[in-house]
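Student: Input: structures, listed below.
Where a number appears in this text, it was derived from the coordinates with a stated rule and is not lab data. The model shown is predicted, which means the values in this text are computed figures rather than measured ones. Cβ atoms are built from the backbone, for glycine too; each structure is taken alone.
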Structure I
Amino acid sequence: MPQLTVDRNLLLLEAARLYYEHNLNQAQIAARLEVSRPGVSRLLQEARDAGIVKIQIIDPGATGTRLEAALREKYALKHVQVVPSDPNDAVLKTRLGSALVHFIDTLLGEGTTLGVSWGSTLQAATSHLTPRSIKNMTVVQLNGGVSKAELDTHASEIAGRMGENYQAIPYLLPLPAIVDTAELKQAIISDRHIAKTLKLAREADIAAFTIGAFGSRSVLVQADYFEDDEVQQLIKQGAVADICSRLIKADGSICSKELDARTIGIELEELKARPYSIAVAGGPVKAQAIKAGLAGGYFRNLITDENVAVTLLAEE
């Protein structure tokens, strides 16, 4: 790790400890650290964004915020967590990822199988992991994620880091999310090692995944799975979102059965059947995609941000 990064982290840690553990005010901290008072405020916010400081609010009634309660009621969800919105995409993904890891930690127990998808939000979640040993735990990758382009999906890295964090056995799918033909897919998944990994994914106790808004800027398109004309054709067919690399319409139905037959990973009906199917997604472009996933009933647990929550509650 570069020395500047180490020094910065030490400064963040010292500012956080002085404020949260020693109860010094920002003026006192500014004098001790020889920075401005606004500089202290920025340090404390950076410490929170980096996961050095985690603030947990205990809800005695276990009902959560009004937004969370309203979303649970409207969409018949088990668990909802709404994080503050932020125009900075990286900050928002950090908040979503932190909330996901905290929720997963409350569900883990001996013999748990945790299934994870990939994407930048799941990647952000791995920076909030706290080392913990779970006996006989397994982590499995839910869908293929090898990109045809230079884009790094971090698919194997996400599952691998989670496995390492919980001292669990990781099962990876070092494969493309979508292949050229259904026949090629069948040949690939008939391999006994791949078949075992997919079986574990189908039987996972917890499945954590993000939801993508489908369009010319979506991750699947950036990963070079589709040509421009294919993207436009899929949009004409009604594609609005992807869940575990499977495209769905606004009503939650599969957009293209032909494409679905070429997609490697857990199927959406199998995802729906998991005891804890957790969707984590936020940002203004994700509202329609999340609503499509809700329409399909593919998850009963949702982590999103305030602006998306308001949009979901406003729509009929």
Structure II
Amino acid sequence: MKLGFFGTPEHSAFLLRKLHAAGHEISFAVSNPDRPAGRKKELLPTPVKKAAIDLNIPILQYEQVKSEAAVKEITTFATDLNVVFAFGSIIPEEIFNKPPLGTINLHGSLLPKLRGASPVQSAILQGFTITGVTIQYIAKELDAGNIISQKEIRISPDDNSRTLLQKLTEAGTEEILMLIKNPSREKFTSIPQDHSKASYCKKITPADRKLEFGYSATDLHNRIRAFSPDNTPYALFRGKKLLIHSSSLKNETSGKDNVYGRLNLVDRKTLFVECGEGTLLYLEKLQPENKNQMPVADFINGYKPTTGELLS
């Protein structure tokens, strides 16, 4: 099948490589512009751009894909179907309606739940035990197009955003490869979403990383899992940032004198913090400001926290 592709990050590049390996002709790949990164702020190609160059696929990049120039250039390509995965920009109707089979999108939730920019993190953040992937047609409204297929994925208690994203990417890639395995002259069978059941998730911002210990330990544990390892949450310890990469929960509560953020040193290997609703959050892997990540035992030995000190 002759395909157009839209995507930007690493998991999108994974799908692009699999489509190419399956023998599909990729007429073009559209990715967001290169952005400065690192201390030197050097322009780095997106993972999809790097994959496209490796595979000798024409790569297109625009600041605004809805611009007249972008629409004109993209619609000159004759494709059977366009595939979108984590592109990061709204695709105009003139583009997504151009191919005879339309434009499909791989989304990391069971739509209409968790429409928007952060479905993977939000599923963990909200304590879901089941999420999934949806293949849908692109529509004018974000993530509101008709559903072609869905697959459920179980969220393990130790999943973080990266491990769950990998599960969803692999499952979604498999679904798309099966869908387009046999060339079709007609659009795929699809059903409208129940828009009354839609929920939404916002883009993750730096402010979301700050932990507030008035929330329950379960809420904070889910936040740590949801944002790690790429947007690891933090608290302040002795006036400096302390990144909390992982934590655990036990069926324990504090007494009536619970103080939000108060540390408790049990032994040379165990440190927990008092949280909202009388709950306790056990710290597992920590990273003091400008230091490497370390197990909590190394943190205890090196920084010698004492019972009664506060995380804020």
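Student: When helix-only ellipticity at 222 nm (-39500 (n - 2.57) for each DSSP H run of 4 or more, over all residues; to 500) is calculated, the result is -7000; to which of the structures I, II does this value belong?
Tutor: II
Student: Quick check: 22.4 is what I get for mean count of other Cβ atoms within 10 Å over residues 9-16, calculated from one of I, II. Which structure matches?
Tutor: Label of the originating structure: II.
Student: Moving to a separate point now. Using FRET efficiency 1/(1 + (r/R0)^6) of positions 185 and 281 (r between Cβ atoms, R0 = 25 Å, to 0.05) for the comparison, can you identify which of I, II gives the largest number?
Tutor: Comparing I, II by FRET efficiency 1/(1 + (r/R0)^6) of positions 185 and 281 (r between Cβ atoms, R0 = 25 Å, to 0.05), the maximum is at I.
Student: Can you rank I, II by relative contact order in percent (Cα under 8 Å, 6 or more apart) and just name the one with the largest value?
Tutor: The structure with the largest value is I.
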